[in-house]
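Chemist: Read through the structures below before going on.
Where a number appears in this text, it was derived from the coordinates with a stated rule and is not lab data. Everything numeric in this text was worked out from a predicted model, so none of it was measured. Cβ atoms are built from the backbone, for glycine too; each structure is taken alone.
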Structure I
Amino acid sequence: MPNARQISEEQQDIFEDAPMDGSILVSGPPGTGKTVIAFLRAHLLAKKKQDVTVIMFNRVLRRYTENVAQAIDGSVQSKTMHSWFPGWWHAHRIPNPEVESTLLIEGYRAYVNCPYEQKDELKKLGGRFERRKHNPFTNRNSGMWYVPLERYNAEPEAYTQWANASYEPPEIVKFQYNWPEIQDMYFDLDEDEAIDWGHLIIDEAQDFEPGFYSFLHLAARQLDNGALTILADENQRLEENRHSSLEQIRESLKLSNKPDREFRLTKNFRNTKQIAKVARHFYVGLETGMPDLPDREGDKPALIIKRDTVQQVEYICNYLQHRRALEVGIILDSDEDREYFFELLTERLENYTIQTYSSKSPIGSEKLEFDRQGVVTVLHRKSCKGLEFDTVFVPQLQGFSVEDTDLATFKMNLYVICSRTRTELVFLCNGGENSNPSFFKYFPTRESGLIDYREQK
């Protein structure tokens with residue numbers, strides 16, 4: 001992460017000129033430094049003794065940036081939206097009568113529904129963890145936190161935030177909040193009951209719903225601070241059904257007629273020129289636009305055509321065998337392929353640390369290591385947003401799904417994947433272009449000169 005003396009001129013303009021109060025919107029394509037701006041701004045705000053929370057959409061990106069937040073002197077936190085918002089909402093103690101209690105009494109134990117981010121707080125109050133216990137609140141056998149019943153009965157109010165779900169924000173379905181109802185409940189509060197959030201910095205903001213921004217805008221009017229820094233690129237949407245365009249964000253935050261509160265980044269600092277050209281091939285034309293081509297030159301991205309999937313794994317192993325000083329990403333289109341590549345690479349690539357993440361085991365994100373050479377990270381494409389690696393492999397192209405009714409989403413996925421790498425980009429597939437005609441219909445052709453096609457027996 002560069003410091004304030006190492007950033008570009010357009011980044012410097014935002015750093016120096018963007019207002020610290022109210023709301024601002026920063027847009028820019030991949031590699032232009034939106035996350036750099038987020039944490040430089042967080043650092044500046046912390047020096048001014050403000051509370052700052054940097055909000056990410058997914059756990060992997062939050063983990064990726066966690067060490068940056070921890071290195072900042074002052075009150076800066078890095079959280080996912082689904083950990084920050086419920087916590088902030090709980091603090092208001094607004095009853096939600098539609099949700100059942102989250103206290104489960106069994107024998108001499110009082111089981112409570114404690115999110116991972118609050119485990120240390122519960123442990124200080126005597127909380128313990130029982131592994132592999134079925135959790136009825138998540139419907140998973142992922143274990144549960146509990147408190148000895150005698151201790152719970154002696155001071156039940158100490159565990160209210162975990163043992164009473166009546167303070168949960170209303171949801172339409174799991175992880176999709178009912179923003180109109182939330183807004184009605186919130187504005188029934190007296191103004192002096194509103195809890196200030198300080199300054200929220202929201203990265204990858206296109207992945208949140210317009211209702212979220214409408215609520216934040218209205219809620220901020222009751223707070224002493226309540227400032228918002230929004231960083232977005234609508235060409236990198238993650239959620240097919242829930243997202244915001246730049247125009248929707250502007251309208252929700254009432255920024256449409258405030259050009260002094262909107263900023264744009266255009267220069268690509270991450271990729272080589274050759275990689276950036278391939279990413280451009282998948283650009284769908286939304287407002288954020290494409291970055292200017294970088295000056296840095298590199299090798300042309302390659303498509304390696306193999307006979308079978310085991311040979312794809314062997315190619316990656318051979319490629320990395322004598323290149324230990326790399327940080328590597330392997331990005332796949334299916335969770336089954338992610339697990340398969342993780343297992344085989346763990347067995348065969350001994351000179352690297354192999355790690356992976358699955359949304360089925362969210363706590364696993366806390367073990368991920370980034371910004372370290374000699375690490376291979378195997379991810380589903382939905383977990384790669386905002387990350388960057390020295391080298392990226394994209395295997396199993398013959399299995400990539402293409403929805404003819406939603407080509408924009410398909411192209412966005414490839415746009416995001418291609419832009420994750422700094423130096424090397426390698427695609428792999430079985431059987432060549434005929435293996436998945438619907439995919440290769442939209443992939444750069446041999447004649448385009450963008451991709452080096454190599455068929456290897």
Structure II
Amino acid sequence: MAIIHVAAECFPVAKVGGLADVVGALPKFQNKNNQKAEVIMPFYNLPFTQKNKFKEIYKGEVPISGTNYTFRVVNLSKKSEFTINFIDIPELLYTEYVYSQDDTIRFLAFQIAVLKWISSWENKPEIIHVHDHHTALIPFMMTQSYQFDVLKNIPTVFTIHNAQYQGWFSHEKVGLIPKFDFSKVGLLDWNGEINPMATAIKCAWAVTTVSPSYMEELKHKANGLEDLLKHESGKCIGILNGIDTEVWNPETDEYLKKNYKRTNAISGKKTNKNWLCEQYEFDKNKPLIAFIGRFVHDKGCDLFAELFTSYLKELDVSILILGSGDTKIQEDLTNLNAIFRDKYKYVAGYNEALSHVIYAGADFLLMPSRVEPCGLNQMYSLRYGTIPIVNNVGGLKDTIIDYRRPDGFGIVITESNVLEIKRALDEAVQLYDNQVLLKQIKNQIMKIDHSWLASAKEYQQLYKKLKN
């Protein structure tokens with residue numbers, strides 16, 4: 001089956017969040033299941049595109065907002081595990097960032113260029129799978145825009161990675177969309193605005209989210225789309241994301257200071273932890289609790305400054321934070337570096353190599369998310385023998401069982417607030433002091449399989465259903 005994924009991010013080209021990891025792994029494992037999956041994404045001015053060579057395979061024009069933009073389609077000159085095709089519109093997409101404050105024209109031009117190119121193919125794809133609001137107008141344009149009439153019978157799948165961001169823009173810009181029967185303009189509208197995410201939910205043949213629990217949560221809390229998702233529930237399904245177990249493998253991970261497997265995890269994790277403690281002047285004998293991620297309200301990061309200010313005065317633990325985002329949160333966390341020199345460190349930005357060592361060297365990974373559609377970090381931590389501390393929402397609910405329950409292995413809170421997280425950190429310290437149980441849990445979690453193979457098969461079943 002020929003599948004085209006269209007997305008704004010794809011690892012290792014451009015990564016802002018979990019979307020990139022999904023789009024960078026799902027096609028790879030679909031190809032392992034004897035399908036033919038490719039990706040189409042924007043051509044950004046980022047390190048990956050700067051250091052690689054590309055070949056041009058198509059050229060066209062996108063008329064939008066009174067300007068005719070010339071675009072190219074390029075892909076890598078060298079072979080890779082799956083093909084990534086890039087839409088190059090220099091004036092709009094060739095930027096040093098993925099997202100900005102107003103991306104309406106950027107991503108609309110990208111989507112139009114995608115459909116123009118696919119329309120020219122002799123052998124059309126069997127499935128077009130679009131991801132989040134940046135590509136969400138594709139199902140509408142395929143079925144409603146006159147110039148893409150040749151694509152209207154190709155099944156579309158729309159995956160919601162995060163329903164908080166929906167790509168809204170004013171009806172005054174409806175003329176940017178290629179001509180369609182204006183009596184169908186209601187398909188674009190939700191609450192008086194053009195809402196790409198709502199449009200895709202209406203127009204796509206199937207709608208997925210990245211975990212079963214998140215799908216159910218969206219019917220009650222989806223930033224205004226609750227009633228629409230309930231109405232369209234017949235075509236909605238939650239499919240849990242997987243992780244790329246070839247990239248995230250402690251036995252072969254080139255970033256680690258020492259590789260290890262389940263049978264020698266204690267010594268392997270100790271070497272990585274010791275390196276982190278030497279780097280950041282931590283006590284190697286204290287529990288090391290880490291956070292990796294973006295500083296946004298959904299992740300619970302706004303609680304960290306208050307939490308760590310009080311908590312680090314009470315208990316001997318080491319806290320390591322890697323991330324960036326909200327400037328106020330960054331400032332507050334930076335200020336703590338001077339106050340708790342030997343037990344706390346905030347490292348600003350995102351560092352792929354360091355993140356791998358943290359997954360390997362930390363004892364616990366903190367994820368107090370208020371909203372977590374799927375979450376991949378907790379799956380990485382399990383793979384590396386690091387115990388997750390999570391809030392019981394979304395994909396965290398689907399993947400982590402509290403260690404006090406039968407067959408449990410994580411620390412689970414039921415609400416993201418300072419008191420609940422403090423309680424969880426207290427439990428983590430107590431668990432750390434019980435080295436026998438700690439070793440048993442680490443051995444257990446490294447056996448858990450969250451690879452993409454199972455998830456890829458679920459998508460394959462969905463595609464086949466749409467084709468029949």
Structure III
Amino acid sequence: MSKVLLVHAKGGPPLGHVLSRTAARAEVHLLALSALPPTVADSARRLCASIATPSDTQRADLVSLIVSEARAVGADAVLTFSEYAVVAVAEACRALGLAGAGSAAALARDKRLMRRTWLEHDLPQPEFRPVTTESELHAAAAALPGPLLLKAAWSAGSTAHQIIRDPHEASAAWTRSREVMAESAQLGYAELHVAEAEADFVVEHIVTGTAAHWFEEPGWGDYVSVEGVVTDGTFHPVCLSGRMPTIEPFTERAGITPALLPQTAQDRIVDLARRAVDALGLRDCGTHTEIKLGADGSMWLIETAARFGGAMTVPQIEEVFGLDLIGMLVDHLLGRPVTWPEHCLTPAQARGAAGSLVVLAVDGDGRAWPDRRAWDFPAVSARVPLSPGSELSVVAESSLADGSIVPVYDPAAGANTMAALCLLSAADPRTVLRDFEALVGALPRILPAARPEEVPA
């Protein structure tokens with residue numbers, strides 16, 4: 001039986017989903033760079049032939065660690081679904097002579113290199129400057145048209161984002177972003193291969209997006225993502241995911257599969273995604289390309305990742321389109337034939353719709369809840385008014401335990417202050433969107449109030 005070394009770290013699709021699909025295709029050996037979620041630990045021991053938890057000393061040279069572990073278990077393929085381990089795994093695959101994202105993996109990870117590459121290919125994107133010091137940020141703030149967004153070059157999950165509306169705000173934004181990157185590293189949300197990656201930033205002009213010129217009904221966010229895969233250097237778009245509007249600064253609240261767009265609009269978006277991925281030169285990996293939508297058909301590239309979308313994007317695609325992307329990628333990396341969609345799939349080919357919602361302590365307009373609440377999924381399941389036929393579940397491994405106090409939303413920390421991740425299945429994308437709007441509005445009313453002695457100082 002073929003053997004796969006799966007490198008686990010924070011982020012990406014739920015580990016339980018990844019493990020079950022990978023184990024159905026090969027013997028799995030798990031290299032755990034992050035602690036296993038308690039809800040997955042038992043199934044991991046059952047599904048994996050081995051589980052390695054390296055010491056801090058071993059992690060110092062992550063590529064060598066992955067190469068050594070792959071050789072020890074006789075791995076025929078090595079892969080990861082974590083943003084923070086993508087570069088290390090790609091370099092290890094090159095050293096091992098195995099299929100992987102290739103030498104261009106860093107271009108799809110470091111936002112500075114990504115934007116420079118797209119600039120060289122004349123692709124539409126916000127005007128930007130790379131910054132590594134506070135003085136460079138001040139210079140960029142004086143040169144670029146405002147408002148500006150400061151973001152960490154190696155971050156994920158909208159962490160360390162700071163809006164700069166006036167050049168005088170640059171110093172405070174710089175300090176706060178660096179603080180958040182340090183805090184994120186303590187939580188395990190940090191680049192695992194590049195030393196001192198938390199010091200690298202990019203600042204860019206905030207372009208004006210609009211969903212109204214793209215979607216027929218209100219409520220959608222002004223950006224979408226193109227989910228796909230690259231095999232032997234050829235990009236295969238799979239489908240589009242839509243969004244609810246972000247929470248300031250740009251924290252994602254919900255992703256919905258499929259995006260409810262006309263065919264002509266989807267074709268234009270997919271074409272831009274294809275040019276973006278092709279410019280980066282990836283070889284064999286999943287891809288997730290985010291695109292901002294503007295007035296009169298304008299578009300800007302936000303970013304491309306050399307891995308599948310995180311949260312529940314992959315399970316949503318499996319539910320709606322019947323494609324097991326994890327298993328299909330494993331098969332490809334093992335040299336087995338795989339039939340990818342000939343064209344990007346559309347809402348007309350979907351079996352219903354699915355969406356995932358990040359529970360944050362803000363209402364539909366992004367305002368903080370008036371008081372502290374405790375997370376309680378049974379209360380949510382029993383009391384939220386959903387559409388007929390809709391089904392709501394909680395992703396346990398990505399959520400706090402029932403009874404935990406919902407964190408106060410921190411704009412700079414982004415998804416680090418989430419309480420839970422919920423999955424909704426419904427008849428169509430429009431229904432998912434409306435049910436999520438109802439859920440967001442109901443949460444601060446139906447969740448039990450936190451007792452004063454339970455609230456952390």
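Chemist: For which of I, II, III does FRET efficiency 1/(1 + (r/R0)^6) of positions 106 and 210 (r between Cβ atoms, R0 = 30 Å, to 0.05), calculated from the coordinates, equal 0.35?
Modeler: The value was obtained from structure III.
Chemist: Computing Rg/Rh (Cα atoms, Kirkwood Rh), for residues 74-201 alone for each of I, II, III, which one ends up highest?
Modeler: Once Rg/Rh (Cα atoms, Kirkwood Rh), for residues 74-201 alone is tallied for I, II, III, the winner is III.
Chemist: Have a look at I, II, III and say which one yields 1.5 for distance in nm of label points 7 Å out along Cα→Cβ at positions 42 and 138, as calculated.
Modeler: Source structure for this number: II.
Chemist: By the measure distance in nm of label points 7 Å out along Cα→Cβ at positions 234 and 442, tell me the structure among I, II, III with the highest figure.
Modeler: II
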